[in-house]
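Novice: Take a look at the structures listed below.
None of the figures in this text is laboratory data; all of them are computed from the coordinates on show. If you're wondering where the values come from, they're calculated on a predicted model, not measured in any experiment. Cβ atoms are built from the backbone, for glycine too; each structure is taken alone.
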Structure I
Amino acid sequence: MSTVSTQSAPAVAASKQADALAQRLEEGVRRLAAFANTLTDAEWRRPLGTTDQRKIGVIVHHVASIMPLEIQLAQVVAKGQPITDVTWDVVAQVNAGHAKENDGVTKEAALELLARNSANATAAIRALSDAELAQAVPISLYGDATLTCQFFLEDHAVRHSYHHLARIRKALGR
């Protein structure tokens, strides 16, 4: 008698390019999580730098918590709809509010959120077609320049872990 597995198969990407983007996001998250796991409690609570006073742990949590919004905005672009009313000033306000609300975030909570949100993000990226990745619309964050969904993903969700990991390493001198 044979048994049938009830486990679902891994998500198959709509395109090779979507899969490559998702893999790069996964790699950045793996690197950030691995490094964050090495941080002492004092390092976790240390401000990032002189211009960015957010604690290093808050930065890790920020990468995790903003990921759903980054994916949502990319999906807007993928549908051919422009992004409006999102500016760097708005981003700064969101980041400041996040830092205030999550000042005492634990390493465990931040890393759990990072794992959960990155899994959701990579599934959403893998669901995109080549046509959706190539969709280009005006994006207010870039002065209404007409940019592609793929560019938006690369500059935000995919790059985010790498960007902040480099900043954290520099701040800590390692």
Structure II
Amino acid sequence: MMTPSATLLRGLPPVVDRRTRLLVLGSFPGAASLAAQQYYAHPRNHFWPILSALWCIDLSAQAYPARLQQLRAHGLGVWDVYGACRRGGSLDSAIEDAEPNDLNRLAAGLPALRAIAHNGGESARSMRHTRALGLPVYRLPSTSPANASWSFERKRDAWRAVFVEAGVAA
């Protein structure tokens, strides 16, 4: 077992609004995301390139606030299953003392919410809880650079299928 980081790390606030139809849940922001205070800030993470491909918009060329505006405009919300944890580095396997976010409260305030998707395996461990919300729940392949067994194209296609189902595809 790894020795946990001495510091309790705090996650990022949810990116949602009343138009959110699909909520994508990661596990907990990596070190690059926490340092930048931006979701999916690691340059090799496929999150923003996948959305760019699905929506035919170069999100990578946009400033972070404009990216968030595009998420909201397309009905996509982003948050994490954990609001705080101890972790050395960025690997999900190093997460310890995880404190879950209040997904029930968030979902209750999203009148247009139609589905929830988990970005990767660690997030998907919470599927039993998210299914209890009474919405369709999907497991997406992780966009993390650590998920090298899936090609970009394979990830994009899996994400496209869920986006079409949830009504957030272009």
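Novice: Starting from the value 38: which structure in I, II was relative contact order in percent (Cα under 8 Å, 6 or more apart) calculated from?
Specialist: Values: I: 38; II: 32.
Value 38 for relative contact order in percent (Cα under 8 Å, 6 or more apart) corresponds to I out of I, II.
Novice: Between I, II, which one scores greatest on mean count of other Cβ atoms within 10 Å over residues 79-86? Walk me through the numbers before you get to the answer.
Specialist: Values: I: 12.9; II: 21.4.
Of structures I, II, the maximum of mean count of other Cβ atoms within 10 Å over residues 79-86 occurs in II.
Novice: For distance in nm of label points 7 Å out along Cα→Cβ at positions 31 and 87, which structure out of I, II has the highest calculated value? Please list the in-between numbers first.
Specialist: Working: I: 3.3; II: 1.2.
The structure with the largest value is I.
Novice: By the measure Rg/Rh (Cα atoms, Kirkwood Rh), tell me the structure among I, II with the highest figure.
Specialist: Values: I: 1.02; II: 0.93.
When Rg/Rh (Cα atoms, Kirkwood Rh) is calculated for I, II, structure I comes out on top.
Novice: Work out which structure the value 30, 17, 4 belongs to, where semi-axes √(5λ) of the Cα gyration tensor in Å, for residues 103-150 alone was derived from one of I, II. Working shown, then result.
Specialist: Numbers: I: 30, 17, 4; II: 23, 10, 9.
This value belongs to structure I.
Novice: Kindly point out which one of I, II the value -8500 was derived from, the read-out being helix-only ellipticity at 222 nm (-39500 (n - 2.57) for each DSSP H run of 4 or more, over all residues; to 500).
Specialist: Among I, II, the structure yielding -8500 for helix-only ellipticity at 222 nm (-39500 (n - 2.57) for each DSSP H run of 4 or more, over all residues; to 500) is II.
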